[in-house]
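Structures for review follow.
Read-outs throughout are calculated quantities, based only on the coordinates presented, and are distinct from any laboratory measurement. This structure is a prediction, so every number in the text was calculated from the model and none was measured. Cβ atoms are built from the backbone, for glycine too; each structure is taken alone.
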Structure P
């Protein structure tokens with residue numbers, strides 16, 4: 001079992017480094033449970049942090065958008081890890097050729113202001129809110145090793161660090177808790193035209209619900225949200241597959257803007 005987990009992590013690392021696209025993970029390496037998929041993910045992330053001298057700085061949520069859950073045949077989200085080497089500042093230009101996929105998602109990123117205290121009852125949006133500090137407008141670029149990610153099964157996506165590519169961060173906003181995130185509009189602009197529009201309601205009904213989901217899931221995995229953790233909460237709008245030459249902008253209204261481009 002341990003050999004299989006190690007070999008699966010090494011296969012995913014090799015596919016990332018070689019920018020190899022396959023139909024799916026090899027059958028002999030495919031995780032047979034969600035728990036096993038997360039164990040593969042942890043080994044992959046451990047190798048990535050070592051190779052890139054890049055500590056983990058938080059979490060990314062995936063599949064918080066109901067249409068994507070339906071597409072993947074799952075009834076809930078999953079998570080991966082954020083690292084320093086794959087987290088960038090606003091207005092960055094990235095080489096399109098560094099990605100096998102460039103699936104762009106505007107997301108609310110929330111920063112933990114304090115350790116989330118242990119409690120017996122499940123966490124809720126209301127119970128996690130006091131421990132969250134800044135909100136940061138962000139864009140995630142999803143990248144993966146699969147010819148069609150909708151056909152590989154959720155465990156293959158979890159194992160590949162929830163198919164995280166990079167995150168681009170805007171300016172932190174401290175005074176945001178009077179904003180109804182569920183109703184808050186976010187526009188995704190591509191080459192100076194609005195391409196997609198959504199709201200925070202696309203993120204499990206509210207990005208704070210996504211934070212509660214993560215807190216409860218981490219607890220079941222023997223982990224917890226800690227002070228300073230960054231959490232990208234999931235796509236607020238339908239995604240866009242970017243190409244070289246695209247200028248991308250996420251407009252979060254009074255909460256700011258985030259911009260990036262591909263060359």
Structure Q
């Protein structure tokens with residue numbers, strides 16, 4: 001015997017189902033993450049992406065350093081010019097990637113709306129540590145590519161404003177300040193017959209404004225500043241090369257005499 005089931009009115013069935021769905025949605029919404037939780041989750045994901053991007057970029061930087069070393073001292077059978085060209089291409093790519101990462105970091109910091117200057121929380125310390133490491137990369141490029149210690153020091157000092165307790169910044173600043181001026185001891189390491197690359201390995205890259213050509217004598221010279229507090233303003237040592245073989249033929253500790261500023 002079949003069981004009788006009453007026929008439900010279509011309108012009634014839909015109304016009850018709709019009400020149930022609304023109730024379920026309300027319950028799910030009440031149990032879902034809050035706006036603050038969603039914001040925190042989004043920031044955590046964004047930070048993880050920044051960490052991943054920096055790790056990948058640092059791997060590319062290591063590859064670039066290796067390629068530069070190969071180009072400077074190629075093994076037997078390697079083409080130095082080809083290696084240098086590869087390094088130049090990779091250097092351009094790495095530079096663009098670094099710029100992009102630093103811009104993302106700036107956006108991340110600005111979106112946080114932090115009140116800076118007080119005690120930093122764990123997130124702030126991590127973010128500014130990453131920013132500091134990126135700024136040190138920029139500073140090092142000024143030193144390696146252009147011998148511009150003044151600009152490099154300024155970059156590190158600006159980084160210290162927001163990351164004052166970072167020991168790596170302090171160590172980098174001390175190193176740049178020590179290397180900025182050439183001492184008699186460092187100049188003594190430069191020997192007659194050295195190539196330009198060998199001089200750079202001892203004294204660093206010469207700043208472009210401190211290179212002089214003496215065409216009448218077929219020589220050129222690199223000038224490196226001395227400490228102005230000890231030797232006067234604009235004091236510099238000189239390393240002189242012959243044009244024909246581009247090797248050192250003499251050095252001069254007092255190539256440019258410093259000027260003592262008179263006190264007012």
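Taking Kirkwood radius over Cα pairs in Å as the quantity of interest, name the structure among P, Q where it is greatest.
Across P, Q, Kirkwood radius over Cα pairs in Å peaks for Q.
From P, Q, which structure was distance in nm of label points 7 Å out along Cα→Cβ at positions 150 and 206 = 3.1 calculated on?
Label of the source structure: P.
Out of P, Q, which has the highest value for distance in nm of label points 7 Å out along Cα→Cβ at positions 94 and 246?
Going through P, Q one by one, distance in nm of label points 7 Å out along Cα→Cβ at positions 94 and 246 is largest in Q.
Of the structures labelled P, Q, one was used to calculate helix-only ellipticity at 222 nm (-39500 (n - 2.57) for each DSSP H run of 4 or more, over all residues; to 500), giving -7500. Name it.
Source structure for this number: P.
Given a value of 27 for relative contact order in percent (Cα under 8 Å, 6 or more apart), calculated from one of P, Q, which structure does it belong to?
P
For mean count of other Cβ atoms within 10 Å over residues 38-45, find whichever of P, Q sits highest and give me its label.
Comparing P, Q, the top value of mean count of other Cβ atoms within 10 Å over residues 38-45 belongs to P.
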